[in-house]
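Visitor: Presented below are the structures under discussion, each in the form of structure tokens.
Derivation of every value follows stated rules applied to the coordinates shown; laboratory data play no part. Computed from a predicted structure; not experimentally measured. Cβ atoms are built from the backbone, for glycine too; each structure is taken alone.
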Structure I
Amino acid sequence: MLTKFKLNGSRSFLRTDYEMSSVDKGEADRVFKSCKKQYLDPLLKAKGFLKYKTNAYVRRNQVDVLELIELQKERNGSRTFTVNYALTPIYLQYAFASFCISERIGILACGKDVWWDYANDSIARNSFENVA
């Protein structure tokens with residue numbers, strides 16, 4: 001039985017200057033890596049995904065489609081992230097690789113762009129549990 005997805009750990013992808021000054025960036029980055037390793041690495045490995053680069057996973061599915069799941073960190077350092085999902089056929093009819101279908105997991109799961117927080121250990125654990 002499927003249950004409706006419940007969003008946890010999300011917030012605006014930007015922080016105020018005051019909020020930014022209260023975040024220990026080194027600790028947040030350490031917690032991000034730790035939670036990714038604890039929650040997502042084993043789950044996605046069990047589903048046939050391989051790690052790709054630092055924050056992405058890929059797999060070739062049963063119908064020869066390449067699937068990509070990527071954790072995208074907010075570029076200005078607010079210690080938030082979103083999850084992108086993309087598909088492309090393995091056998092392309094053109095000379096360059098391009099993902100044919102891509103979307104954010106938040107839009108697929110609950111109809112809106114979602115950014116999860118990882119400013120500290122408890123927030124990050126809640127966010128990564130929700131993503132998983």
Structure II
Amino acid sequence: MRQRAPKSHGAGRPERLSRDGAVLMSHNHISLLQGLLDRPHGRAESRRDLIAAAQPYVVRYRWRAPSWWTMCLATYTLNPSWVHWRREGSRLVYTLLPRGRAILEGKVPARILGVGMYVPGSAWL
């Protein structure tokens with residue numbers, strides 16, 4: 001059975017933090033955020049659009065891009081303080097929030113699980 005998008009935004013769900021206070025995220029999460037940043041007004045018109053935008057960034061963290069389904073599952077675990085989504089007809093529209101933009105700009109420290117600290121603008125982190 002296919003997993004569906006959650007009915008609520010999970011506003012009460014806190015961010016995962018490391019001991020030093022950095023936001024913990026997966027390489028798929030940071031790639032999805034970077035893909036959203038590339039879109040006009042930080043908005044992806046569908047999940048397919050969001051995943052397509054993230055694919056070039058996933059390759060930075062893995063030697064081979066994950067399957068579409070893996071990236072689809074990662075969209076369900078995006079924190080609601082990073083990305084806002086809403087249903088428009090039969091699709092989900094994703095919008096990058098200021099907190100997600102601050103993570104990408106390095107204003108909020110972030111740690112990628114299994115990789116290390118996220119450093120914006122560097123070739124490999």
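Visitor: Out of I, II, which has the highest value for distance in nm of label points 7 Å out along Cα→Cβ at positions 67 and 107?
Guide: On the way: I: 1.9; II: 3.9.
Checked I, II; max of distance in nm of label points 7 Å out along Cα→Cβ at positions 67 and 107 sits with II.
Visitor: Using the calculated result 13.8, 42 for Rg and Dmax of the Cα atoms in Å, pick out the matching structure from I, II.
Guide: II
Visitor: Please state which of the structures I, II yields -10500 when helix-only ellipticity at 222 nm (-39500 (n - 2.57) for each DSSP H run of 4 or more, over all residues; to 500) is computed from it.
Guide: Values: I: -8000; II: -10500.
The read-out comes from structure II.
Visitor: A value of 46 was derived for percent of Cα pairs over 13 Å apart, for residues 27-74 alone; which structure in I, II was it taken from?
Guide: II
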